[in-house]
Structure 1
Amino acid sequence: MTKSKIPELLNNNLEAVIGNLKQESIDTFLFLKNQFLETKNITENYLFHFVFRSFYRLDNAGLSNEMKVKYFEIMQDIRYSPKIDLASICNELYKLENLKGQNTLQFSFSTKMANIIDEKFPIYDSEVAAMFNFRAPYNYKSYDERIKCYCDFYHDLEKNYSILLENNLVLHAINEFECKFSNTQNLSDIKKLDFLMWSAGKLKRKNLLILQ
């Protein structure tokens with residue numbers, strides 16, 4: 001799926017895409033964002049940890065407790081960094097074993113960390129991948145090959161989002177999103193697009209989108 005097809009896809013399915021979203025998801029994200037901004041040391045805010053893990057399903061991903069603790073330590077360490085490096089986040093988490101004793105590449109969770117720090121970083125997940133027909137690199141590739149593949153796609157994703165927003169190509173979808181839900185004035189345009197793309201991708205994976 002190219003960026004030129006995204007506006008058409010959203011507009012043709014806007015009722016379903018908007019209907020697939022819930023106010024509680026927006027409110028939960030805003031709660032997390034406010035908690036993050038108001039907490040000097042996020043490693044000590046255990047309510048934030050609990051809600052974040054639940055909202056982004058960290059507890060369902062087979063991560064060890066050591067990995068989860070490290071995740072929020074990294075979040076605290078880089079929150080004021082001038083540059084957030086997704087590959088570096090992945091490298092730190094890769095050093096720790098999951099519940100199966102495996103070292104795993106946690107690219108999606110790394111983008112979710114970056115996004116809560118700075119919303120200019122869009123979230124990558126399987127739903128977004130579906131919207132662009134991107135196939136995640138499999139384990140038969142080396143770690144370096146896989147991380148490069150993810151990062152290359154992510155850089156294209158950032159460019160595509162910028163083009164979509166700067167040229168008002170998804171303005172109608174964003175306007176409808178704002179009309180449907182409250183508190184959206186507290187979300188960046190990239191975050192609004194995050195929600196729309198997640199919803200559309202989820203429907204696409206279920207073959208519930210009109211593609212033409």
Structure 2
Amino acid sequence: MIRYLIPFLLAAQAQAGELISTGVGLVRSQVVTSREVQMQNLLEVALYEKAAKDKLRILALDSKAFAKGVQDALLEAVVSLEAQNFNLMQISADEIKFAEKQALKVLKDNRQWKELQIAPRELESALRRKLQAKKFIQFRAESSILPVTDAEALRYFEENRLKFGDLPFENFKENIKSYLSKNQVEKRLKDWFDVLLSKYQVKNLISEM
């Protein structure tokens with residue numbers, strides 16, 4: 001049903017120029033709406049991106065940016081749920097108040113943010129979820145770091161010799177080790193995300209259209 005409803009709403013939005021909310025994802029039986037995705041995206045930009053005011057806009061529902069926003073919102077939801085289930089990464093009232101102050105400093109005069117009509121409790125819940133998810137991801141990333149040995153770095157150097165020209169391995173060793181370590185962390189995080197998306201029976205309805 002929803003996959004047939006979304007194109008209709010997209011057309012209605014284009015004609016009327018109004019923000020229309022519809023279901024774009026499921027976390028178990030909980031519906032994630034396009035309005036929630038827009039709210040989470042605006043909060044993400046306001047809190048964590050440079051030159052935020054240039055990026056503070058509602059995403060077109062048929063855009064790649066919105067599709068990414070849906071995936072990000074679903075992932076944020078399941079990471080936060082996982083933290084709650086294990087009673088990890090508690091967020092204090094002071095942390096939420098500080099984040100709210102920072103976000104509203106950027107968003108207070110934004111017309112599209114005002115159109116979302118975010119209630120105070122809704123904003124508090126969204127900020128708690130976002131802060132909890134980010135704190136948990138940072139913890140998982142830090143705990144996923146394993147030292148890369150000189151031998152592993154040398155093997156990468158030799159397998160990709162053409163990238164490094166005629167300079168010796170020692171010139172690149174530390175950079176290679178840093179690169180390999182980062183790749184390992186990203187892979188472990190991706191594997192963890194995949195497990196969570198399956199565990200919480202996540203469905204991205206946009207990707208099924």
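Where does the value 1.9 come from, among 1, 2, when distance in nm of label points 7 Å out along Cα→Cβ at positions 30 and 54 is the thing being computed? This value belongs to structure 1.
For distance in nm of label points 7 Å out along Cα→Cβ at positions 22 and 198, which of the structures 1, 2 scores highest?
Values: 1: 1.2; 2: 3.1.
Looking at the calculated values, the largest one is 2.
For FRET efficiency 1/(1 + (r/R0)^6) of positions 150 and 174 (r between Cβ atoms, R0 = 25 Å, to 0.05), which of the structures 1, 2 scores highest? Don't jump to the answer; show the numbers that get you there.
Values: 1: 0.40; 2: 1.00.
Ranking 1, 2 on FRET efficiency 1/(1 + (r/R0)^6) of positions 150 and 174 (r between Cβ atoms, R0 = 25 Å, to 0.05), first place is 2.
Quick check on the output: -19000 is helix-only ellipticity at 222 nm (-39500 (n - 2.57) for each DSSP H run of 4 or more, over all residues; to 500), derived from one of 1, 2. Which one produced it?
Numbers: 1: -19000; 2: -21500.
Checking each candidate, the match is 1.
Looking across 1, 2, the calculation of FRET efficiency 1/(1 + (r/R0)^6) of positions 134 and 166 (r between Cβ atoms, R0 = 41 Å, to 0.05) that yields 1.00 traces back to 1. One of 1, 2 was used to compute Cα Rg over 2.2 N^0.38 Å, and the result was 1.24. Which label is that? Corresponding structure: 2.
Bear in mind these aren't lab numbers, they're just calculated from the coordinates by the rules spelled out. Computed from a prediction, not measured in an experiment: that's the story for all the values here. Cβ atoms are built from the backbone, for glycine too; each structure is taken alone.
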